[in-house]
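The structures considered in this document are given below.
Nothing in this text is a laboratory measurement; each read-out follows from the coordinates by a stated rule. Not measured: the values here are computed from a predicted model. Cβ atoms are built from the backbone, for glycine too; each structure is taken alone.
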Structure I
């Protein structure tokens, strides 16, 4: 009797599992479907579609696009394939996405730069700036196509950088239908110190006025300079915002201006003489400029030592004129 009871229990359990498995295998509508081909098949829309899984029923959206199919249309399309027991799960529509490989504008310009790198006297690809004549929308191609764009033809005018280039994408039907042709301008660039604001002649460059940016190589007709080298120098001429800095654009800041009243000093061990003068030319720290000694009305060459101050290195008209003012009974004369 015990054996019979156990056998009945096992049969009941196995029967329950079979019923459960049968319930799990019932066709059920998917909420989201992703397809890779041009058609949507029953198996893309229905779980456990069985032998009908490969039957095409709808046209797929374009590559990379998403669309929705009403459940009523799906039910009508499935009626000939014994899907009367389809579990719709309360859905009203199924969202279908066609998978793709996306080629962005950056992908296109990067490929163009690599095509021109080392050609027509251009440098490395990462130094080439590509500006297209028209905005490029994302190009969606078949996800199975993983190869690189292949140059079919290209032409460039080295002087202006204007180019016309065409690509092919092996294995892609899209590239055969749509012309992958692009026109624009290619420019070789370099890293340079560039201004973040405009400067007037003589204005001092501050650290916040300079950034490192890429600029066309042709723009740097002279020697470029690092941002750290530019700080503290003055604009030789008016400079515009965004302009790349060259060594000839900047000078040491002038601390003495032409016709400015200055103090002329002469110093040797034990003697310090100073007289009033007038600068005959502007000068930066360390520059040698002409200065008029107002006391003797003689012109001397003096070195700029600071704002409003210059110094002469040897005895001359200044010393001769100032010596008369030095007291005879002083061991270390000092005239102010």
Structure II
């Protein structure tokens, strides 16, 4: 079968590989749609956890074509998506339902072969039916699940005024989740007018170009209850403290470079009773993500700008680097 293979940081190829086998507790999936994520770019560049060689892709959906003899929850012909995270189920974090900090954390598309291929063999416990969803919607269940986990971390109270930096796919998923959680207003800031236009169509109260960010003081002179970074830019994260209301919350969602540093005033955090939250991956949020997409509470297909064949994967990576001309790119093997 055809697949993308990352042989080492900075080295990728599209090649023929052996069809995956199916273990007793595994499901063989014919991949129909796989989302390209910033994490895939980080893995390609060697800036994220992962092993090589590996078939990347951790956001994917497809049709079940075979199952192991112990598999009971799905059958051939079912439409399914995948929660890519694999846990040991034995360490203290797993036993405390904090599996995203599993001491032996692994993931499909990161440590084990993932979705940028014609087929993938996945453990049954990681496979979820997506009846009523398109394959593209199914591929975006994983990022919606990550968004739900992040919003659970920071908490949105009814009537909150929320500021989000970044109107890429993740920023707009977070925006829709905030709206559904009872935010009174949501302001979105980005560098690109086209992306802000999508934010407005999906329900943003205010949109603002990054160069006009001083106008945020006019929108909320006392600051925002919740400020979220969905850019992964350290300079943007640094600026968040200037826009959060006293006793407000900040969510670091975007993936900044591992060696990046920002300056924080401990006195300011103390005096203003600020709360800072991080968020990593997803955690028991796949089913809520499926339900939110199925009930049209989160519009994922509006986030898709390009659908490309597997052979154009390297083109997709280049588009991810540029950012200006694309939103979510979906590979359709």
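Values as computed for the structure displayed
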read-out	value
Entry that produces 29 once percent of Cα pairs over 32 Å apart is calculated, selected from I, II	II
Among I, II, which structure scores highest (criterion: distance in nm of label points 7 Å out along Cα→Cβ at positions 90 and 170)	I
Winner on relative contact order in percent (Cα under 8 Å, 6 or more apart) once structures I, II are ranked, highest first	II
Among I, II, which structure scores highest (criterion: distance in nm of label points 7 Å out along Cα→Cβ at positions 122 and 298)	I
Rg and Dmax of the Cα atoms in Å, for residues 178-233 alone from the coordinates reads 15.9, 57; which among I, II	I
